[in-house]
Structure 1
């Protein structure tokens, strides 16, 4: 596709990214909408010949647009925007679900753990003419203080079991009363069941499997909807 028109400050970000990566714009079609997304055209230089699934803790998950992110992006276009409309995408990577939520009218904060990931998100947001999006570095082990969000989303973020407890703490601290969390993961992700079992102590969990075609095969994606359980009122 032709490169979109970008403001000068975003052009400088793109030039900086090109010194390290081979970024290219692609068009993501979601229902009757189109989303321009800056992606890494060739991830091999980032892998340096390593098998990405030999040690998933070192795999740069953010460089790929996963099938789970596609389904979560589609879901964001179909859900009503709650009063307040503040939405946080955790481990956003390329940011497709959060950008789709911005198209739908949410006030979006995209987050990840490395500055260059946020730069990809900034360029994509500008390419789609989306303003008002916030970009935050969030270390799940030392999360910053943020205002609460009516909606929290994440796609393929359950890749390390030692992050489960910190992530659940973030959910409880960042989710507004009555808010909703939407997660999307490949059904083959072994960590998903273990995480949901932990989460069930504090959250009611809805589950909806969906099939999607990807990489010449059909993939089952599990969409989960989490809401904080209402704690019983103790009488004196």
Structure 2
């Protein structure tokens, strides 16, 4: 039985019934009064992908148009914050690299973020599922982590970027033969499922290692922050 539905308020994207969408943004006269659904903000070190080891400010937004079973974020719970409040929090963090994540950050008004934050010296990176086309000339780094291995009927519309990071669940890498042409860096990351035991995750890590070893155009991405016990 196909339980997918179509999201009408955004570019047509198939979503599942229990996906959580943030409320529509209200127009404001001042960009600093724009309100965003914030799950959490924190200063840490990027733990995975191309920029692993790089200090970053993470802004995790609420709301997502997918609901992957292994997701480790409670994206259905958030606090509404103005962009002014967001900047006030970041001012105490000695870092100018921001990672927009979620949930699905492409649901947010990224152009507003760019207009305000980039003149302040911040660089903006995004980690997106690729189901929504991103605005041009706003983001400094685009990482697309497609979930079509879990949702084969969901189209990937952001088919270009800097980094393609696929979560490996046993899918054939030929799934990405066309998509990978739009990206310079290719990463395969083992699915770390917190609902599974250590044996299951360890086996999946080893299997991902073997796939990367047999496909040298891909690089292995490990979520080092989880092994260190940090955000």
Structure 3
């Protein structure tokens, strides 16, 4: 089963097909959202900018590059066509390895709770992307837990090696946002695949864009307020 995703809203409409696939395969809006979740966790406590940057780099590499590339070549569907598995696999594993190296550095430094977070995230990264165990973990619950909740916890832990009540509240909100995102995204994808009503497709597309912009804008505002000691 092959579902072409090169016509979706986050894929550039310009450039060669190879360029468009190279950008589209990274799912930049969704990667940005999860990275923002990690950043929200990191700025919910004492603010150390290098740690905010570190957790963002971890999720950009592990999810944005690693997980998405593995999903492209290891999943049941091939939405980006038949890509060179060895080359894509090497890039994916390299990105994930760098992400884990950064995480391990801070775990040994003073944030040991990053170890279990890393193990759990690593499990879901491979189990979800490669549809291991018969695809049992390729579902909404896994996505919400690994994309919507754990990044917030990881962000908090890299700063304070703890999870506060504020962090839990943020994680609850990001979990709801993730649920809305994957539900709308799935509807959008099915409508595109089945050549559905263009007006409904555009409506779903606008919702996805608003979620993306809203998360990014909220994270920036929260960061500015924290950095300025307004909250």
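Here semi-axes √(5λ) of the Cα gyration tensor in Å, for residues 80-159 alone was derived from just one of the structures 1, 2, 3, and that gives 25, 17, 9; the source is 3. To which of 1, 2, 3 does the computed value -4500 (helix-only ellipticity at 222 nm (-39500 (n - 2.57) for each DSSP H run of 4 or more, over all residues; to 500)) belong? Computing helix-only ellipticity at 222 nm (-39500 (n - 2.57) for each DSSP H run of 4 or more, over all residues; to 500) on every structure in 1, 2, 3 gives -4500 only for 2.
Every number here is computed from the coordinates shown, using simple stated rules; none is lab data. Just so it is clear, the model here is predicted, and its values are computed rather than measured.
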